[in-house]
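There are structures below to look over.
None of the figures in this text is laboratory data; all of them are computed from the coordinates on show. Please read these numbers as outputs of a predicted model, since none were measured by experiment. Cβ atoms are built from the backbone, for glycine too; each structure is taken alone.
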Structure 1
Amino acid sequence: MTVQADVADERSLLRAFEVVDQLGKLEVLVNNAAISGRVGPFVELPIAEVEQVIRTNVTGPFLACREAVKRMSKKRGGSGGAIVNVSSGAAKSGSPGVWVHYAASKGALDTLTIGLAKEVAGEGIRVNAIRPGLVDTEIHKVRPPGQLEKMVKAVPIGRMGTPEEAARAILWLCSPEASYVTAAIVDASGGF
């Protein structure tokens with residue numbers, strides 16, 4: 001079943017969680033919705049675009065985590081669960097000249113992951129993040145000419161990752177095989 005929601009809109013997100021409630025107990029949340037915003041130097045970013053990136057990439061996952069914790073927490077009658085936040089290698093690099101606002105939003109997601117994981121570990125909830133590097137998706141097609149090729153050459157594995165490789169890391173973090181893993185940020189970046 002597919003439920004569409006705008007993570008940047010609290011009412012929309014809450015409606016999606018109401019549908020999930022009708023299906024049974026929530027066991028896994030993957031926060032993967034994100035936008036990059038305009039490519040360019042930090043000083044040229046219109047504040048409206050920065051605010052939209054923050055609403056989607058930070059506020060949305062905060063709201064989704066809040067609602068998931070309410071449902072998963074053993075202290076609240078839930079049966080525990082796993083939350084995986086999809087961060088970005090940009091949180092480490094800062095993405096200068098391209099996406100400083102996007103990188104900052106993903107840095108906030110890293111901090112949310114660590115803090116929330118420690119807060120809810122005793123309630124049966126594991127919270128982790130995956131930090132993909134260069135993954136072959138549409139997001140990288142807007143980079144300035146030559147930049148992507150230069151970045152790929154800097155990846156020790158020598159290539160971009162695939163969405164399937166990132167998904168496998170997420171699946172592992174959600175699985176019983178990762179039962180002792182929480183507050184971790186797994187770099188899936190080919191060594192970059």
Structure 2
Amino acid sequence: MLQVDLPLIWQDEIQQQIFRQLLSCTSLPGTIADLSIHLGKSTALIGVLATFLDNTVTLHDIDGLVRDSDRRFLSSPNAPLSEARFIVADAAIPPTPDFNPNLGTLDSPEFGATVILAGQQVGSGELNLNLTGPGIPTQGRKQGLKMSLMGFHQDWFVRRQELVSNFPLGIDLILVDAVRVTVIPRTTQLI
């Protein structure tokens with residue numbers, strides 16, 4: 001029988017470890033996780049997708065960031081932007097005026113899309129965000145938690161604020177660079 005070595009990122013144990021990191025980042029917005037020990041030759045973007053997607057979870061790849069070889073492993077069906085559960089976009093390219101992802105419903109807000117923005121650097125850079133809200137310590141801080149980014153167009157965060165203005169409806173953001181990830185859930189406010 002032919003033995004095929006499955007790349008690290010497609011192994012269940014690795015996906016479970018990445019999931020734990022993402023859970024921590026979600027419960028403590030602004031926390032940055034370094035996934036490099038879990039990725040092998042893959043990127044944080046593929047690590048996140050491998051962890052969350054399967055053949056029942058829809059994906060919309062706006063800028064074609066997911067290679068065909070990775071799509072084959074993901075086996076996630078394509079969906080129009082307005083219906084996709086997960087959306088991938090190049091963070092350096094601002095959202096178009098018609099960027100209208102699924103925000104969920106009042107009965108089922110959990111069906112709001114998760115948008116994954118792939119940029120140059122999470123944790124340093126010229127774009128600075130101040131985060132406040134659940135899970136963000138405020139002791140000794142007047143303006144919340146500061147997070148810096150490089151290669152992320154500021155219009156994404158302007159649009160995100162519009163999309164979460166009718167909470168609990170909205171989107172959740174996952175920001176990735178080559179190996180790092182952070183999460184900005186819809187409960188987090190940007191000031």
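Out of 1, 2, which one gives 2.0 for distance in nm of label points 7 Å out along Cα→Cβ at positions 20 and 132 as computed from the coordinates?
Source structure: 1.
Identify the structure, out of 1, 2, from whose coordinates relative contact order in percent (Cα under 8 Å, 6 or more apart) was calculated to give 22.
This value belongs to structure 1.
Have a look at 1, 2 and say which one yields -6500 for helix-only ellipticity at 222 nm (-39500 (n - 2.57) for each DSSP H run of 4 or more, over all residues; to 500), as calculated.
This figure was derived from 2.
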